[in-house]
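Visitor: The structures come next, written out as structure tokens.
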Structure I
Amino acid sequence: MAFLDNVLQPPSYGWKTDDGQLVQPEGRHIFKEFFCRLNVFRDKKNWLPFFSWFKLLCLLPFFLLFLFKFLSPLTALYAFIYGMMVMGTHGTIWYHRYCTHNAFKFRNNFWRLFTQQLTISIIPEEIYVVSHHVHHARSDQPGDPYNAEAGFWYCFLADVNHQPIAKNLSEADYERVKRLMIRTGVRGNTYRQYRYWGSYAHPVRAVTAWLLNWSFWYLVFYLTGGNQLACTLFAAAGIWAVGVRMFNYDGHGHGKNRHKEGVDYNRDDKSINQLWPGLVAGEWHNNHHLYPKSARSGFKAYQVDMAWQYIRLMHWLGAIRSYRDDKKAFVAKYIDVNT
């Protein structure tokens, strides 16, 4: 646990008070930290969070073109499907169930790359994966990088303020970071490079992969439906990129205990199952906290899980060689015992 307690770069206001309570910083302190950590001129080791938000900023022109030039009932439908369902489901499959929790295994590296690049690239794997391990180890406790008890902005700006890895890890701890990241296919820095850049990823490789991904998908969308479709779907990706930063605040009940009987069975933290993220992205969050390594999180009949359907389809096609499904364990422990 000591490794996970120290693997993330602590904010200037700290994780907890001297008596072990969660630090709940004021908004001005959160925003000061945010802009300080985006300042690549002050410290080049800030490049990764800057890069993440720079990509979001690059999506703004597409959103404005969509809003003021291409908006129609049909393009709004396309944006909804791509932004809410395709991007959301892909995020659950790739970042959540595979990269972080190893809930399934690909047949080979081709299918891993295929799934990784299946949508417009937005979030750097490094920012998501390492911090999400800490989130599960410290869920709703001091040290949770997106602890909903500390408020909306604490969660919304967490990818900059709380999720980057620490800049002073020992070589042994950096090797542990590399082991957490090995499934992602992202080539990691040497320890010497990490000490220089402050990250697992190398900026040249990260920027190159981003440009190739966006160029490919813009060309595909343009050839399919011209600039109208391309701008619409890139705008939708931007909407998702903003929305996903709000998820953990909502998914943990805004920091309050909002569990429902017969819906939320995990009571070790404040995670809750919600219809909207569940139906559009397979993110049944309370179920996931019960069985984080399961490739399926939709355990009840109404809990549609499109991420699971993709995993199951790819397994049937031979692209995924194995997966873990904890539905039987869930039913036996929480359903059968009450019937």
Structure II
Amino acid sequence: MKIVFSVVVPVPKINDYIRKEIIPALEKQSFKDFELIIVPDKKPGREKFPSFVKIYPSWPKLGPADKKDLGARKAKGEIIAFLDDDAYPSRDWLKNALSCFKLQASNFKRISAVCGPGVTPPNDSLLSQVSGWMWSSWLGAGGAGTYRCWPGKKREVDDCPTFNLIVRKKDFKKVGGFDSGFWPGEDTKFCHDLVYKLKKKIIYDPKVLVYHHRRDIFTPHLKQIGRYGLHRGFFVKILPKTSKRLGYFIPALFALGVILGPLTALFSPLLFKLYSGVIGIYIILVGFTSLWVLVKSKNLIIAVLLAPTIFISHLYYGLRFLQGLLKKGKISKYKKELGEAIT
């Protein structure tokens, strides 16, 4: 049997997500020509797996980006489908992805990658669902875009996470795989190179859907969102085409406003009125978002918890974004490579 897809899952160790969700979901795929490559730190012992499962331990221990690269090197398929260990695919995931690659004969060679949303599973804990609804809402997701966690319209994109990213192996090799120096931002750098260096297309299709478990609020959720903010702020300087966008700056401006806004009362009543008005509009938007989630989820507790989750997430993301914006690091390495003015 010819292998078309190699599904690559990097993981510290083989867990119940893989045993009880990923493998069963792949066994039910409507498209059967695939292999599953799992890259853990160590061998799983004598545990037995289906014949389509290949395990390549990465000892000595590697990070997520290097594990993805290792999995890609071992892949026998023409197309590599990256999946997080806490995500599992819908039944027609691979079938629909293949259809995207064959969209139009004239564009076939230009379509380098396909991606889709990671919807929060219905059996997630209530605290995880709150996080999921934040990412799925227009106000909560902000600059990141709701398409990552809520099915949107089919279109071209230039940035998508590797919990659901499917790419041609030959193009993966051309851009040199993932940069392990930027976790959890190696996927942003990778997508940037596909679109702006290779001049290829990434197609987003809501039918290329996986179910992605979210972090519980508040601490695990904030740790994750803080890492996103830190790297996005840094990427503004080195990857401006995908990161120097207003939506990513708004949480930073919001955080500064929340912290410094009350001081305007000491200097200008007019500025304080303006500040109060902006905060008032924000509260109204949060309220409408919670109402939308109440209608969609039919769960009052989720809708109530969503309001503080959005506020704290925006505040913390904004502060970490500013930290990344001021961070010094690998700029010299990428300045020549990207051929862009770095600010």
Structure III
Amino acid sequence: MAQHAGYSRWCYNWGLSLWNVAYKNGYKPNARKLREVFTSHTKPMHPWMKNLSSRVYQYAFINLGEAFKRFFKGLGKHPRFKKKGKHDSFTIDNCGKPIELNGWSHKLPFIGIVKTYEPIELSTKKITISRQAGSWYLSCSYEFNGITTAKKTDVIGVDLGVKTLATLSDGKVFESVRAYHKFEAKLSRLQYLNRHKEVGSANWKKAQQKIALLHIKVANIRQDALHKLTTYLAKNHGTIVIEDLNVRGMLANRKLAKSIADQGFYEFRRQLKYKCQWYGSKLVVVDRFFPSSKTCSSCGHIQDMPLNIRTYDCPECGLSIDRDLNASINLRNAVGLTVNACGRSAADSSGGSRK
């Protein structure tokens, strides 16, 4: 698997280098042309490539083409060269035939027999194998038919926060797991002990392995909490209203950046988007300039609310309510003002100026 991952990385970097040179010289390269040049001229010069699956380098060029498509559309950065040991992965298929995965042991094309830590039973057309903290993972693509579930609530507002992961407009609160905060001291200790080790030595590699495993543990805890929350929202609510958070701008606050990054706001929205399609729900994203925290959910009075004030006390109607609950109720009530689920309010979609 490491050899195939290296093969994929080598081809990806070769194609990226040639792409950059051709672009500087005024040409318009594409992944298909690069693959043809590689197959006809470059591959015969390296006999070691014959011992590895040819599907690996084909998918490497496909991934390079997709990376440039995202770059030209403004969805990602310019593709960068891959480094050994960082995000090692490769993709294989069975030349159009389905790959059957049954039980604990599986026969993969060209790779051979591999065993998994949990049973898998499905049929897939391609498999992506990646390495994380020294372990190899199989990522399978397969067809999934969404199931429309019965909804307990028609409309629910969700306010994301730092102290609590999410506060719903019905009063339900999901506490923050604060995964990185819990293991920050242990992570700092491991990095401190690794400070004097010679880079590349056996002890350095062992220390790096421990640090990587701890990072994976933190990420898995965060992912587990987000999956449980988004699944609960998509399955039990017809319309879910959230706010279009400016995560990049929030991370500019050096006092709260670590806590905000530990919550995973972008991942929350990404998961919720596709799970709403799975379970027949609708996701509505309210404009980021909507004053959900400053507005009284009872009378509509607007006042400034610094972050240190956790209770909304309305001077007009006398309402006293938790600021996160007040914001989630305002988001729920704002669903009538939203014309689509693209994160734009009625004022934005009509071309009006934002005030």
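Read the figures in this text as sums done on the coordinates, not as results from a lab. Remember, it's a predicted structure, so these values are computed and weren't measured experimentally. Cβ atoms are built from the backbone, for glycine too; each structure is taken alone.
Visitor: Output the label of whichever structure in I, II, III has the greatest value of mean count of other Cβ atoms within 10 Å over residues 20-27.
Guide: Details: I: 13.5; II: 17.6; III: 10.8.
Going through I, II, III one by one, mean count of other Cβ atoms within 10 Å over residues 20-27 peaks for structure II.
Visitor: Of the structures labelled I, II, III, one was used to calculate P(r) over Cα pairs in 5 Å bins from 0, in percent, for residues 92-243 alone, giving 2, 8, 15, 19, 19, 17, 12, 6, 3, 1, 0. Name it. Please list the in-between numbers first.
Guide: Working: I: 2, 8, 15, 19, 19, 17, 12, 6, 3, 1, 0; II: 2, 9, 17, 22, 20, 16, 9, 4, 1, 0; III: 2, 7, 12, 12, 11, 12, 14, 14, 10, 5, 2, 0.
The correct label is I.
Visitor: Suppose you compute semi-axes √(5λ) of the Cα gyration tensor in Å, for residues 28-131 alone for every structure in I, II, III: which one lands on 26, 25, 12?
Guide: On the way: I: 26, 25, 12; II: 25, 21, 15; III: 28, 19, 14.
Checking each candidate, the match is I.
Visitor: Work out relative contact order in percent (Cα under 8 Å, 6 or more apart) for each of structures I, II, III, then name the structure with the largest result. Each step should come with its number before you reach the end.
Guide: Details: I: 24; II: 18; III: 13.
By relative contact order in percent (Cα under 8 Å, 6 or more apart), the leading structure of I, II, III is I.
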